[in-house]
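Have a look at these structures, which come just after this line.
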Structure P
């Protein structure tokens, strides 16, 4: 039986099976031992493109959308919330950087978990990534609609009817049509090919940075230090609650790790792209938050939609600044939808290649060298979620899935150092093992700060995931029929499983 066949019924050890790193690299054409040419995905991304892919997936989510949700929880100390969330993300980013340089393939933390912790944990991680990526796209798409309305109101004095501009149960909404539109546009662009998508994203990221620089220039003209007092009205509990909320803003820095099979020099560029992107977005978040809080009292954030646009309108006394900011926000948030949707499709691609979800998700179009059916299916379901759910619930549900996946990556670094110390690593996490241990600790701390409702949603999501795995993934896994001793020999060989 070959390694790419599976038995009719996966045996009991399938849940614990770790997929060998050599086989993972061989599948993707990154120096595997069996001489395969990889999956057919096209290598087009250099360091700048990869960095901007992660920046595009991250920057904008928190500042343009979640700021109005987080400031009421922490007050002006929300700036510390951003820093706390950044530190949490940094520990995980260092672990991502090491694993991305060691196992540069599609699939991000799902693939890393499969190589280190076993198929069962990999499935749970992949299922959490569906929550992280798929739901975060929907959440950002909901926020995109707010800025569309702000632009229409500022420029033309009109706005979309509430019934089609908001999700059900929120401000008279029935179905969020703008959210569906932006997901559809991103889907069409990805179907055309990753090269075109990457170029479009690079342009959008430059526009995003220019838009936020414009906001800071306007907001700082009305800066009032009195708005920053009291700095932490809700104490450290407020800072922690705010960090749990704004951690949503850092989702996406790992987007470059999903592009391992489409990067020109993945071992060098993936770790650098992950760390550079986190540094860029953290600086931008803190500066923009300072400008916003200096220009408007923190108590007014709770009732503000399209917060940054409202601030520049109040500061300038006219609509021209709001028009510029809203137009920039529309483009900026669209880049988040584009890049995170890309990451979601590549994770599904990796899971499908392993047999854990249907094979259609791993089908690559010969002309575009991208997974077209996967992209269309994913885009449809993401648009459906974006149309039907409010932003608040989407953002918090996404945070807990992300933190869980990050914790798994930190554990994976420790496990892989012990089980395969001889593997070439283009980047090594400093202060090992303290750094990944701290990463796990910070993730667990922020998870504990989330609401009981969020925990309930997450528990339900995991329960569904376990059911799906048992009914399909466990029985169709391409690695479930391989006894542990065949692959854990440690000699780096890829051998046929014993009958």
Structure Q
């Protein structure tokens, strides 16, 4: 049964006490964990916290799922394919568990917030040990302890969550850049999207907690942070003392040692003139804004409950480009939304041509049970959708090549992230506009911001030459 629980202020202390207790049992046993993340950057950031808890109690990471004593899937339900992958992999884990009877399997994330999914797992995948959702991931150690104490499947799913538990351990992918949740949930209820139903209503973190976390990250060597939320532009509305997203960025910008600030995702209806002023004046805000438009048809935007028109979106883009002529705009686009006509689709192509996006996440509409769009009339035939999708991709490739081509000959600051996976004589990083750049170098450059001349355009990545010695 789902429940709603208000988490007390002392909850983070209680969870740390549980971790300390559990670590006495886990540490020294050389137990390994494997965590798979499906879905968005919010899920990826949640997984950093899950890793932090697991390693705090004594588990060691392994890249091989077959070697793991604890397997956890952080799931996504935005698209059906992600759910099918989870079910497929759960089936294969049954064999692993027979070979290692003490292995534990946990599922969390958006899929678990759906009653039908919980019912299916209870009936079909009884080898799963722990199920929890999006609101209580900080309870992982407690849930493990409960499973070890009872020997029974543990199900802990909450409908909603108002309090935010701070100061839990986290394992970052990079030492020099990090993501920071500034809010959770969503109030927009786009008709195709299940996120508000599984992540709950908007809840903003207190600005002092956000600033404290970023200050600690910078003290630990972080030079770039990405502010995360389903709709960062509506940050602060749920606070006792409301604070705008623009004001939060201005406060973050004052943190010494922080070099770059990124954010995602922005909802066009809430991107304010105040934020555009910050885009114009900020010295640390990156030259990149992700601004989903989903469809160029105002008629379809109304059916999607997006609450802006094609013309309003284009005017917003004009203001942003006027504020920062170097800005790179990326977007999300849905093809084949119910009722989409050829004329509607041509409106989408028109927006792409006018805006000249640097990149786009393009999606074929995926029907999600429980959303209003799933029962709408006029579901577009698959063959029509695929043909339109291919045309959109062809146009985006053309537009992206033109946009990235403008970088050739420019000197850009690259934050080097890693040794190139295909060629270890190269390193890979990103410039302020979020374009990926490959250049000659060694691992000593990782974490550094180096000036680079862009010498070649490969559409979705660039080649550069460092103008200083490694």
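Laboratory data are not the source of any read-out in this text; all were calculated from the coordinates shown. Keep in mind that this is a model prediction, so the values were computed, not measured. Cβ atoms are built from the backbone, for glycine too; each structure is taken alone.
Looking at structures P, Q, which one was Cα extents along the principal axes in Å calculated from, given that it came out as 60, 60, 49?
Numbers: P: 76, 45, 40; Q: 60, 60, 49.
It was calculated from structure Q.
5.4 is what came out when distance in nm of label points 7 Å out along Cα→Cβ at positions 24 and 400 was calculated for one structure; which of P, Q is it? Spell out each step's value before the answer.
On the way: P: 2.7; Q: 5.4.
Source structure for this number: Q.
-11000 is what came out when helix-only ellipticity at 222 nm (-39500 (n - 2.57) for each DSSP H run of 4 or more, over all residues; to 500) was calculated for one structure; which of P, Q is it?
Traced to structure Q.
Could you tell me which structure in P, Q was used to calculate distance in nm of label points 7 Å out along Cα→Cβ at positions 336 and 448 as 4.8?
Structure Q accounts for this read-out.
Given 1.9 as the derived value for distance in nm of label points 7 Å out along Cα→Cβ at positions 184 and 232, which of the supplied structures P, Q does it correspond to?
Q
Given that relative contact order in percent (Cα under 8 Å, 6 or more apart), derived from a single structure, equals 34, which label among P, Q identifies that structure?
The read-out comes from structure P.
Given a computed value of 4.0 for distance in nm of label points 7 Å out along Cα→Cβ at positions 112 and 416, which structure among P, Q does it belong to?
Derived from Q, not from the others.
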